[in-house]
Structure P
Amino acid sequence: MDQSEQPSITDPSFAQQVQKLHQLTVYGRWLFVTFLWVLIAPICFWNLRSEIVLWQQYFTWVAVRYGLISHPLSTLGLSFCIAMTVSVLVWQSRNILMGLPQSEKERLEKQVSRIRQQGPTHPLWKIICR
């Protein structure tokens with residue numbers, strides 16, 4: 001693409017499409033986190049059910065520690081769910097409070113340009129360019 005063919009960053013429709021792509025990225029990340037909590041977390045909690053009953057009767061941090069140590073896959077699964085949730089929260093909070101970093105804006109702009117260039121054959125074209 002030549003410089004003359006590239007859409008202007010000041011073009012309102014291009015800026016709107018970049019915003020749509022960013023919004024789609026946010027929804028995608030939260031959908032992934034929801035997917036983790038709906039599919040992985042219940043399996044992990046089910047594996048920890050005997051420990052959870054014990055924690056409800058006699059809660060101590062030592063009981064929690066040993067319960068998690070004795071179920072490493074459940075601990076890993078829950079840790080992954082928590083880590084991804086915190087990661088998306090921090091990422092989105094940074095974007096809200098400080099705005100998108102320049103590198104992220106450029107990445108989104110390049111991606112919108114590729115979507116526009118490919119046209120209706122791109123899977124995101126209907127969502128972004130409509």
Structure Q
Amino acid sequence: MKQEIQFLNVDLELESKHDISVLVSDLSNKAVVLHYDKDEFRQLARIEAGGEISSPDKAINHLCELIESCSKAGLKQWLSCSKRTFDLGFSSGFSPKCFSQALHVDTLLRISAIGAGMEITLYPIES
């Protein structure tokens with residue numbers, strides 16, 4: 001069985017030394033909170049766009065809309081985060097020979113405007 005390279009999802013990863021419970025609650029209205037953990041030193045959250053998202057562009061823009069529509073308290077917590085990263089996930093595979101996934105310039109500007117970063121995660125082929 002030949003496995004194909006494919007886009008999986010975009011996770012929004014957050015980390016803060018301060019409380020981010022309002023931000024996580026605001027985002028959970030229209031997104032999926034995959035992980036939310038807090039201890040005495042920091043709070044971590046991983047949030048994924050809900051529903052069928054077919055491209056990184058659509059997922060990132062959906063998450064940006066949610067962030068932009070947060071409450072004033074949620075936006076203040078967003079700014080307190082030391083990590084605000086869109087993590088684009090892809091599964092590895094044997095085909096196609098060449099795989100590319102572009103982000104529109106407007107999406108890149110939007111990511112920059114809200115003070116977020118980007119990273120890419122490649123998941124290995126599972127046997």
*Hey, helix-only ellipticity at 222 nm (-39500 (n - 2.57) for each DSSP H run of 4 or more, over all residues; to 500) derived from one of P, Q reads -9000; which structure?*
Q
_Structure from which 45, 15, 10 was derived, semi-axes √(5λ) of the Cα gyration tensor in Å, options P, Q_ = P
*To which of P, Q does the computed value 14.9, 47 (Rg and Dmax of the Cα atoms in Å, for residues 49-104 alone) belong?*
Q
*Identify which of structures P, Q gives the largest calculated value of relative contact order in percent (Cα under 8 Å, 6 or more apart).*
Q
*asked:* Comparing P, Q, where is FRET efficiency 1/(1 + (r/R0)^6) of positions 33 and 113 (r between Cβ atoms, R0 = 25 Å, to 0.05) highest?
replied: Q
*Determine which structure produced the value 0.65 for FRET efficiency 1/(1 + (r/R0)^6) of positions 17 and 57 (r between Cβ atoms, R0 = 35 Å, to 0.05), calculated from the coordinates; the candidates are P, Q.*
Q
*Given a computed value of 2.4 for distance in nm of label points 7 Å out along Cα→Cβ at positions 65 and 81, which structure among P, Q does it belong to?*
P
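Every read-out reported here was derived from the displayed coordinates using simple, explicitly stated rules and does not represent laboratory data. Keep in mind that this is a model prediction, so the values were computed, not measured. Cβ atoms are built from the backbone, for glycine too; each structure is taken alone.
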